[in-house]
1. Given a value of 24.8 for mean count of other Cβ atoms within 10 Å over residues 67-74, point me to the structure among P, Q it was derived from.
2. Starting from the value 0.95: which structure in P, Q was Rg/Rh (Cα atoms, Kirkwood Rh) calculated from?
3. Say we calculate relative contact order in percent (Cα under 8 Å, 6 or more apart) for every structure; which of P, Q gives the highest result?
4. Tell me which of P, Q gives -7000 when you compute helix-only ellipticity at 222 nm (-39500 (n - 2.57) for each DSSP H run of 4 or more, over all residues; to 500).
5. P, Q: which one has Cα extents along the principal axes in Å, for residues 227-362 alone, as calculated, at 46, 32, 27?
6. Work out which structure the value 1.10 belongs to, where Rg/Rh (Cα atoms, Kirkwood Rh), for residues 107-178 alone was derived from one of P, Q.
7. Of the structures labelled P, Q, one was used to calculate FRET efficiency 1/(1 + (r/R0)^6) of positions 299 and 347 (r between Cβ atoms, R0 = 30 Å, to 0.05), giving 0.95. Name it.
8. Check the numbers for FRET efficiency 1/(1 + (r/R0)^6) of positions 11 and 171 (r between Cβ atoms, R0 = 41 Å, to 0.05) across P, Q and tell me which is largest.
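Readers should treat all values here as calculations from the given coordinates under stated rules, not as data from a laboratory. Just so you know, these numbers come straight off a predicted model, no measurement behind them. Cβ atoms are built from the backbone, for glycine too; each structure is taken alone.
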Structure P
Amino acid sequence: MRGLPDSLAVLRERDYRLLFSGYAASLLGDGMVSVALAFAVLHLGGSASEVGLVFAARTLALVACLLAGGVVADRVSRRSVMVAADLARLFSQGVLALLLVTGEAHIWMIAVLTAITGAATGFFNPASTGLLPLVVKPEQLQQANGLRSTTQAVGEILGPAIAGLLVVAASPGWALAIDAATFAISAAFLSGIHVPPGESMPKNRFLADLRGGWSAFTERTWVWSSVLAFSITNAAWGAWSALGPVIAERHLGGAAAWGSVLAAMGAGGVVGGMAAIRARPRRPLMVVVPTAMVFALPLALLASHASVPLLACSTFLAGVSLMYGNSIWESTLQRHIPPESLSRVSAYDWFGSLVFQPLGLALWGPIAGWIGIDTALWIAFAVWTTVILAMFAVPDIRRVTDDDRAASPVPEPAVQP
């Protein structure tokens, strides 16, 4: 690993290499899920509303478990929480794949098993954010997050493309079987990470720890105001997830075409993630907000009945902005939030960002049935644009600077009896 360029120096760290390898495996599978789940429902005769409800079941379960996941991750071994979550997702995705391949699946089964996957992810995500500063140096956080974003983007290129081909050639179940296998690989890599034991966390009551995380979250205006904006825009993005596959099935050529549109977003994400590896903006949130603005473009083009190539260009740009902005946002949280409360603040971040998304996923189908798909997409675009523009009016967002007050890594708390 000595020949690595300075921009990839974080890969010289053994524990980060294991963490990164687990990410790489599971993120490839994750890239396949959006295509596989949508067309699994459609192939069973489901409607746009039922596609939205399945995605809503996953997100609702994730949101319901995030706050508990944040408290657990700050009290016990974050690595162990992540391994347990991976094993739970191996089970749920494996059973779902088996049901689909054997022709025994029903839409309600897809919703239930997808909800189990979402619940496990609700524990995994806060633990993941909190674990990273324990295995890399503060000055390597942006590199580490940039590499993760790049890997996620690669998964979003290969995942949808592979899933689209498998849906056409075989069944969505095979795509989900691969996703299940990636969780087993991720758990194996995570199990090898060495996190030094440290002092035990105070034995507070669960609700006291939850309130402590809320205080750390709300005392920073730039955190809660950004998360509020993201919660609304993610609800608006539900129109893309619920209505996009329907338009693809009717007008764009089906699963393969939709997979290529999503794969273009992954290609843009590779560019954005690689750029983020070297990024260190002085005012990070004044970079994050404009990137969020670009991400609304695919909604407008989908509403305009744009061609597949034009849609793919817009999702490419959206992918660049998403991975670049997300990487900077993660690093900003990890630098400014005390390590002992980072997983709980991350949980509130995830919770707030996603809390309205299940509602959006469930409602955009009925809304489109009432006012038309195109009008629903234009409304979603207008909501997104208005909310992001409003973020510029928040003084605290403009004031946050990368002043090197990076939180120092602390030993991971020992498991409580």
Structure Q
Amino acid sequence: MNSPVSGRLIGNRGGTWRGTVTEHGSLLPADGSTELDWFIAADDRWYTPRTEPTTRQKWYAGYPVAETRVKIPGGDMIQRVYSVADLGGMTVMEFENDSTLPIAVAVTRRDVFTTREPAANPPVGIELPADSIVIPIGHKSTARIALAHKNPASGRLPDDTPDHQAVVRGWEKACDTASRFNVPDHTIVAGVSRVRCDLLLGVGADGDAAIELARLGEKYSDSIVDVVEAVQRRLKQEKRAKVLQWDTPHVMTSAARACVLLGDELAAGDIGAAWLRFADRDVQELPIEVPAGLQSIAWAESLLAQGSASGGECRILPHGIPEPWWGASFEAHGITGDPFRTISYAVRWHGPRPAILWEVTGAPGLVLTHGEWASTDASGETLLEAPASTHDH
């Protein structure tokens, strides 16, 4: 029996087909159909990505678009895997020959669409599965194949099938529906994108996930029920706590916002009223390390702004500007300010002093604060004091 393969789930938002991309770039369909693996015939020999020491993989900015590279004579063979909604849903494998020599790629299923005709006389030197096909690829050129999610078949892959960059942009837009930020530590941004994409594909969609799904524009029959139940669970946990969990303010504010987005302002008001009973309690410090899963979103957004579930006030950078970010520009968009308003802002530096340029979306009157500074303007900019070095204390 084979050991379980580590990898990541991909598919289309709204579609039911799912597959796992392994660490070496093969595709394991969740429907139990045959694995779609790949091999490279280079100038010197056949390369097997699953065993090559030079195989390395990345995911584009946390989105479900994989890139796997294998070193071959004269450069790299680059393979990308992603899903598109075209033709009822397909998963595309894109092969880019970034070397100076022509090569061929073998794939282990023939029921795939292709951009070019498979070779009639494939290279020798490897024992491939019976259903394999081999596609020649000139130097510095690209070929693609695609596995249809329903009734896979061979044939010509349309030239207008989206490329990996278009798919990355699509996922970026889907994730930005909830909020968007660009901070100096890009691993934070990619981590949040990954959690959101996984949620949209049904991975980890339990517990408090209904709150984030509503912010992402996902609505289902029990959305509001699940949001309210998530709040009730948190209130029960916190009932006798002297110090609230660090992410409770974020959970409550996001839940009230989710209720407004789902069209239930009454529920949002109930959450705001419940929060007022806890608002005077101390809150745990933010963890030093970025937590996993949904809490990574709470952590990042809590660092950038702390909205109010009961409405009216939003603290920008409530924990100060992290020291590694000093001197670097960063921005946040669509962060929840209160149930009815979001805030966007950018930080730019004038020597040691940060300037905040902000804009509030929604009705006027939201009070923005940072330290001693406060404003009710819907937009504007202000120069803040230089952050105090920890060595000054």
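1. Structure P accounts for this read-out.
2. On the way: P: 0.95; Q: 1.06.
Answer by label: P.
3. Between P, Q, the highest calculated value is found for P.
4. On the way: P: -26500; Q: -7000.
Answer by label: Q.
5. That value comes from structure Q.
6. P
7. Q
8. Values: P: 0.65; Q: 1.00.
The maximum falls on structure Q.
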